[in-house]
Every structure is written in C-alpha cells, then in structure tokens.
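Structures incoming, each one as structure tokens.
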Structure I
Amino acid sequence: MKEIHYSGEKQRLDIYLSGLLGITRSQAQKKVNSGEIKINRRSVNPNKILIQDDLIEISSAKVPNLGKKNEVPKIKIVYEDGNIIVVDKEAGVVIYPAEGHESGTLLDALRDKIDITGEERPGVVHRLDKDTSGLIVLAKNKKTETELKKLIKERKFEKTYLALVWGKVTPEKGSIDIPIQRSEKDRKKMEAATRGRESLTEYEVIKYHANMTYLKVKIITGRTHQIRVHFTGIGFPVVGDKTYGPRSSAIPAQAGISRQFLHAHELSFELNGKKYHFKSDLSEDLNDFLNRI
C-alpha cells in the first residue's frame, strides 16, 4: 500500500492520478472504481475533488513501476529552450501512455522537463505513430502548449514527411482532399468517408523506384493516420503499412524494414515572434532500404 498526503490545489482525482501514475484518465477512473484507490480510507468516485491533506491510498500491487531505467526510452533532443523541446523520435517509441503502453513512452523520458500537471498528455500538441520516425515538438509549459495548439488549428504549423508508397503516383505534384473519420468497424483505425472531418494532404514526387514512389508529403490538416489513410484511399498504400495496406504491401523484416516507410522530415512554425525550422534526415533503416531498391 502506498500513501500520499495531497498538498496541491483543488482538482479532480482522476486527473491527478493520470499525471501521478503516467496513465490515461480512463485508466485512472478504472482504478478508482475497482477500489484500488481510496481517499481518507474510503471508496470514492473518480470525479472527487481533492483538497489539501486528503490521504490517498494506492494498492502497491497495482501501481505501475515507471521508475525503472529500462522502461525509459533513449531519445535524441535536437533543440530545447525554456518553452519547447524538439525530439527526433526513433520508430517503435510511443508518445504517451495508453492502453497496452503504460510505460516506456516519450513522455516518461521528458516528464521532468515539462511543467504541466493534471493532464493525461502534458505538453503533447501533435503526435507521431509508434512506427513513424522523425521530428516532434512538445511544450514545456501550459502557455506554450496553448499557443502551439492554436498555431496548428490555424494551419500555421508546417509538418513535412518523407514517404515511400506502392505504385507510380501521378501527377508528380498534387493534393488529396478526402474527409477522414474513425472506422465504425474497428475503432483503432481511421477511414476515408464523406461524413468525416476535412483532411488535406499535399505531395511532391522526389523519385520513382520501379513499382514504388518516393515522396515529400505535407499535411495541411493533422488527422490521425492521415498520410497512411489518404494514400491508401487513392490506391497507393505506404510501403510496409500493415494496418492500411493490403498484405502484399508489407515488407518482410529480412528485407531491411519491418514498419511503414514514413518519416517526419521537417517542422516549421513561428512562436513568440521567433521563427523555428527543424529538419531530420531519413532514419537509417529507411535510408538503407531506399538505397537497395
């Protein structure tokens, strides 16, 4: 049993626990409802408001051990100041704790640098899929988080990717304007649908490789899995994409890559009167594969 004497400002129990334990808010609610967590020796609702001197009891067997060094991923910070951190993420690293990934996330490695409490995903303003490598920026404080989210909403935050897709994409420069929504059959996937949210992707061919096309891709909107869904939707699935491409689009591990060929290449935005531009070279595994085809 772990006991904590609460000493902060008034806030909901589930929000506090998500930050304390590095879990999602829904996971925190499940812990409270199951009786694993009690306040002042009593069972409570997840929406209970904590006040100073409340005694929080947490069943020790159920508390995630987030402190192990082998659970914190190695990360490459390419830039840091008082407001932002820019990371060049390796493929395989999850951004924030979620179902099946309660620890070992990017946030676990950066949590001490981010001065935001009481949120499920502190500092996260955009995301990269687990198996997508490249650049991601996180806010170090709430003010910057709000400002960056506003830039993204106003489409003043430019994100450019490098992608390899099956087939010969024509014309060599164009855009994909297809709405995207969450799949009704599989809630873990997205799909192109007329009832979905506006989604716009721009692309430019870099080079044709036999039956594949190497592209520079800019997402104007930031929908989940946008590039993967859009290119699959027009008949050119991302090479190695096991989720949206047909089985034949997956590349065997022995061929050199075992993930989708997608890399967050550039980030550009202006914050507090300062212009930022970051560039990440294609990751080693993708570059080696490209050189072999």
Structure II
Amino acid sequence: MDLSIVLGGRDDNYGENFIERLQQAVSTNLKNLDESGLDYEMIVVDFNPLDEIYLYQNKKMRETLSHKRVKNIIVDNSVICRENLNTSTYYEYFAKNVGCKNSSGEFVFITNSDIIMSKSLIENIREELSNENRNELFYRVRYRGEIPLGFEPNDETPAEDLHHPEFPDACICGLFSGDATMFSKEVLFNVATGYNEGEVRHRTYLSQSAMDGEILWNVYKKGKTLKFLESPYYHIAHGRPNQRDNFYSQEPYTNKENWGFVKYNKVYVNENTTLIRK
C-alpha cells in the first residue's frame, strides 16, 4: 500500500461544529484520494468516546466512515482507565499513535480531523514514492490555508508559507506540525517510534499540544532531514477551548515498547470498525 492517512477525534463538539468539520474534511480527502489513483487507506481513530457516543453511529458520519478505504478504530474508555489516564480527556497524539500502529502504507501522513489535502499535495506525495532517500527524511507540508466551514478550496485558494528561516525551529518547520506531517514507514517505526507515551507530563488532563513538535525534534536529532511537500493544505477554522500542556522537549526519545495500545483486545464491530478495549 502506498499511503496511510491517520487522524483522530471523537463526537464531543470540540471547537464547535466538530462533526460537520470532520465530515467535510474526510469526505473531501477521500474524493481527492480516490481520483488520484493512489493505493491508500484512511484510519480514523475514535479515542475515548464519552458515554459510548461513537463517530460511526453519528448520522452525518455513517456513510463517510463506511467508505471502503476507511478503517475506523475505537479506543474504549476501559483502556483509558487501565492506562491511568484522565477518564474524560481526548488524548490527541495517543489517538494518532493507535492509527500509526495499525497502518500499512509505505508512507504515513499524520493529520487532523479538520484538514483538507489539496490535489497538488496528494500528487507531491505520489512523487515521493519513488524517492530512494525517503528513509533519510521527514516531511512537512509547506503551505497552510485557513477556510470557513463549508468552503471548498481549489488551486486559487490562498495559503501562507509555514517556513520562516528566522524561527528557532526552522530546521523542523514546527509551526502547526500537528496538521500535516509525513514519515516513511521505516522512519516512523524505527526512528521516531511514535509520539512519546512514556512522558508522564503528557498523560495529564491537559491538551497534548506540544507533542507534534517533539516527534520532529526526535527524528531531526537522530539524523533525519526535513523535506517540504511544496503544496498547500487547508484548515477548517474553529475555536480552541481546551487548556494546553506547557511541557515541550527538544530532546530525542525512544518510546515505550508497546506504544499505540497494542496490548489490548480488538473486537470486530462492522466491516470498517474495530473496538480496542481492556
């Protein structure tokens, strides 16, 4: 398989109109990817859904999450309790770890629930499939556009350059790095080792806002080089109500061995959906 796209979320109306943003982003990306001809999968992780309110049961998401290329993975609250995590918190980067561990693509594109991949970006990714140096690199998308809910971007939609050479993290292009980062399978599993689940300060009730940059510092300090995908993606605008974690490390790490919640049971729910539980 060429490409795995990994994202997470849950039906809690984060930032308002969450389901509407998720539906627009996922359905648009599926359409663009289908038209591209890439062999791909999209992994949507429903992490710690509250009161068993599942994304696949939401009437606005049922058809989208039943697409033949979608894997919908639910991480049950019983796992959260066993991990001694806060029972009501959405752990964004732990959710992405679950998606990564269940991926099978030669590249893994890690994104958010409100990000639209442009057609030119998908074409840039296709070009990297023949790059013999892929395992010496990590990838960031260079241009980011902000759009309102319901707006369908095209080649004329404005986007800003995220690369600022004067910034202290220019070597990783850390700005909005949770939105759009890509690794080869080799770099993700054997160098990055996922987002750091072993750091206790990321296991509190706070939003895991810093972990998107930490994984980039991790691979950079282990000798990998930033390469830009010279195309835009588009973020569907919303509020940011959650208090954020202030801990941020630029030091390399090796993740806990069983990262991605691989030690728990998997239960088949339907053709697209799997439940991970204690």
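Please treat every number below as a calculation from the coordinates, not as lab data. As the structure is a prediction and not an experimental result, all values here were calculated from the model. Cβ atoms are built from the backbone, for glycine too; each structure is taken alone.
If semi-axes √(5λ) of the Cα gyration tensor in Å, for residues 85-148 alone comes out at 25, 18, 9 when worked out from the coordinates, which of I, II was used? Numbers along the way, then the final one.
Values: I: 18, 14, 9; II: 25, 18, 9.
Matching structure: II.
Where does the value 2.3 come from, among I, II, when distance in nm of label points 7 Å out along Cα→Cβ at positions 29 and 213 is the thing being computed?
For distance in nm of label points 7 Å out along Cα→Cβ at positions 29 and 213, the value 2.3 is produced by structure II.
So Cα Rg over 2.2 N^0.38 Å, computed for just one structure, reads 1.11; which one of I, II is that? Kindly include the intermediate steps, with their values, before the conclusion.
Details: I: 1.11; II: 0.93.
Here the read-out was taken from I.
Could you figure out which one of I, II the value 14 for relative contact order in percent (Cα under 8 Å, 6 or more apart) was computed from? Mind dumping the intermediate values first?
Numbers: I: 14; II: 26.
Among I, II, the structure yielding 14 for relative contact order in percent (Cα under 8 Å, 6 or more apart) is I.
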